[in-house]
1. Quick check: 17, 45, 27, 10, 1 is what I get for P(r) over Cα pairs in 10 Å bins from 0, in percent, for residues 35-138 alone, calculated from one of 1, 2. Which structure matches?
2. Hey, mean count of other Cβ atoms within 10 Å over residues 51-58 derived from one of 1, 2 reads 14.4; which structure?
3. Matching task: 5.5 is the computed value of distance in nm of label points 7 Å out along Cα→Cβ at positions 27 and 75. Pick the structure from 1, 2.
4. When log10 I(q)/I(0) by the Debye sum over Cα atoms at q = 0.07, 0.14 Å⁻¹ is calculated, the result is -0.34, -1.30; to which of the structures 1, 2 does this value belong?
5. Of the structures labelled 1, 2, one was used to calculate distance in nm of label points 7 Å out along Cα→Cβ at positions 83 and 115, giving 0.3. Name it.
6. Can you tell which of 1, 2 yields -5500 when helix-only ellipticity at 222 nm (-39500 (n - 2.57) for each DSSP H run of 4 or more, over all residues; to 500) is derived from it?
Structure 1
Amino acid sequence: HASGQDLNPDEFHLRAVIEDVVDRYHESVKVYNLSLGSSIPINNFEFSDLAKLLDFLSKHYKVLFIVSSGNINSLLGTYPSDHFLNSSSRIGCPAESILSLTIGSIAKYDNTDSLSNKEEISPFSRIGPGADLGIKPELVAHGGNLILPYNFSPRVSSYGISADGTNLCVDNGTSYSAPIISQYAQRLFDLYPDSDPNLVRALLCHFTEKKNVPEEITDDVINYTGFGEPVIDNALAAGSFNAAYIHEGQLDQENYQYIAFHIPSSLAETNKHSKLRIKITITYDPPVNPDNDSEYSMARISALLIKSSTTGMKPINISGDGKYILPWNPIIQFEKSFSRGYLTGAWDLRLRLYTRGTVKEDYLQDYAVVIEIIDDENGTNVYNDIIAEYSEIYKKIKIRIAA
């Protein structure tokens, strides 16, 4: 700018640039980091033109946008309860985009003067829910901390390389947590180059560690830190006591689809040295209706877990804390532990597609599923046991990790 001031682009210009860049590079560039956002909080069932564009581009070009949740630039009331309960703490445009992953911030460092404890939501990190009342932000990563009363301190902040590449720089913000997740996303696209962004979203949202909020906060943690912080090593490879089946497919509007998977015999209920837990994440990219914000997503998937038992295949009721299911929201996650009343061997996940609005009858919905089999007693090597029993059925995913 002629006056020497930095000017942010207006939304129209920004939309034009994003559309042009994605159109030009989508075949080679799959991850787009957007560390920007409006300071004005979103409203229920209202989607900005920029969020609508991100959703359109995500589905049309099969790319993934990683968007910062935005920053709360000043104390909004007594910290933490009144601060986060203030309506101005909610995410701003375009973080409400339902096909983008929205990234909040957690503190990795603390001291006696800091507002947040280590591994807790950062004081400035904007919170959900999304415009559809769904989970936002989905994920969090290190973005810094603040000290009393609401001040910057290099000791507890986020470090990076300066713009000229010659120095270390220090700052705070969700603008710094989002690129960490963008890098994770790119590593997963590198591992699965032929895969859909649905799979990368599923892996990032599945393999996470839950993160904390201040104990004074009593409302739902999921609106603050989402599914948690991704553990990228777990998303890249099986651990000692778990294994994951991953599946990508398409659903039509007429039929149930059954996805079979197998529980190894080492996780039988009679084995007192093991305890079976199953965790499932399903992601999909529904078509959206830019002209109807209240019925914006036009597809939903219903999911049912079916176990093998002595009396045949039995559907399982999933309830309680380990469940995130909001109709028309494009991420489903649930988990359940089992101690009795099941057999090992083949189980099923049953999926069904429902649509609304202007969706054509022959529409097919892409989706991805992660089914993780876990031994909570850490008594069996689940991955090796599955390979030993069922190697003829499943394809192992070989990974190359640079030294």
Structure 2
Amino acid sequence: MGTGIPNKRQKLAKWNGWGYKDTDFTMDEKKDVYVTGDRYVLSGKCIPDFRPWFENFTGLDTRYASPAQSWPEMQQKIHKPVICKSFVDELKQANCFKYLSFDDEVRLMHSHGHCCQEIYQLRYGKFKRLVDVVIYPDSHDHVEKIVSIATKYPEQLTIIPYGGGTNVTQALLCPENEKRMIVSIDTQEMDRILSVDFESNTAVIEAGAIGTQEEVDRQQKIIYDITSKYGGLKAGAEAGSRGYLLTYVIAYLRDYGFNYYFMAESFETSVPWSNIVPMIKKVEERVKESAKKKGVPSVPWVSARVTQTYETGACVYFYYGFIFRGLSDPIKVFSEIESEARDEILLQGGSLSHHHGIGKLRREWMNEVVRDQGVDILKGLKQKIDPHNLFGNGNMGLTQADLSISANIE
């Protein structure tokens, strides 16, 4: 037990953008773009055609830079933690955590996900409410003890569980109206494989476990043995590697765009086959029409791709972004256009989400999608399981959680 900070995430991850600190799309003096670091296939390589391609599709102009604020500038905007001393003292006495931190950077990193609105605020603004303490248990027993102690103080604290921190539904944003101490429980120290059932091909693995290369190799051998037994062929890892690369490259590209007044986001839906093409067309039209009405200085970039297929339909990812230079409240405009895109998706037979979930970003459509009766059922379950709203982050609109239209942003 200690009050130090586990350095896995803080040492490796950016505090104000996507991914690893050593990985970025960067432009050199010749205006060629290359990828820093050595983690990906593209790392260390120059991409000479990237800049003109990106500028052509998005309208980005590298003559106009929009650098992010520094950490000292952000740190000055971080409020002091609200502390329930009795709870903290009892935790220490029970010896039920590995680390506990009130560090400013740790608190900030546990108070947001990776929506465009959240990254914008990290770069240029501040969050009105942050978690007050981050607790790192290293066992299931620790978690049970932490929650058990917390139930003694329902009027003085609330809990927000924390996983990888990369959600894109504003699920981690702290309600602005929350006066209680906000406790973040980070499971990254719970990294053990507890049991393996080889006959059933199942395992019990703690929430913070990260697969090793040895485990990947072992699983690959098992799969190849099975395919060989039944006459299957090795397709190779190329397709999977390209898909993995595309997913992560897109995420890093957003930070590059932000450097030059371009903001962007992706969002997904599931839709029947017959609706895919009409839906994509209508959403693109709706986004461009809305942007024009709201005074966006250039035509938005809108794109879509099918990522998963099923017998009756598919998952469709949309990518949308625009130049925000000159807008007085870029994130408000961005959020309103994104909401109109979601309205159009639902109008065209798409779902509220395929796999990202609801969080706070999509809570306004809950009554439309599952109706009042469905929301009442969910609220009833919440009340029965958590009568004191100990887990009170307000996701899905089941409890009050005030956020401004600019997504907790000033």
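1. Values: 1: 17, 45, 27, 10, 1; 2: 12, 27, 28, 20, 10, 5, 0.
Computed on structure 1.
2. Source structure for this number: 2.
3. On the way: 1: 5.5; 2: 3.0.
This figure was derived from 1.
4. Values: 1: -0.34, -1.30; 2: -0.38, -1.49.
Checking each candidate, the match is 1.
5. Numbers: 1: 0.3; 2: 3.1.
Computed on structure 1.
6. Details: 1: -5500; 2: -11500.
Label of the source structure: 1.
Computed from the coordinates by the stated procedures, all read-outs in this text should not be read as laboratory data. Small disclaimer: the values here were computed from a predicted structure and weren't measured. Cβ atoms are built from the backbone, for glycine too; each structure is taken alone.
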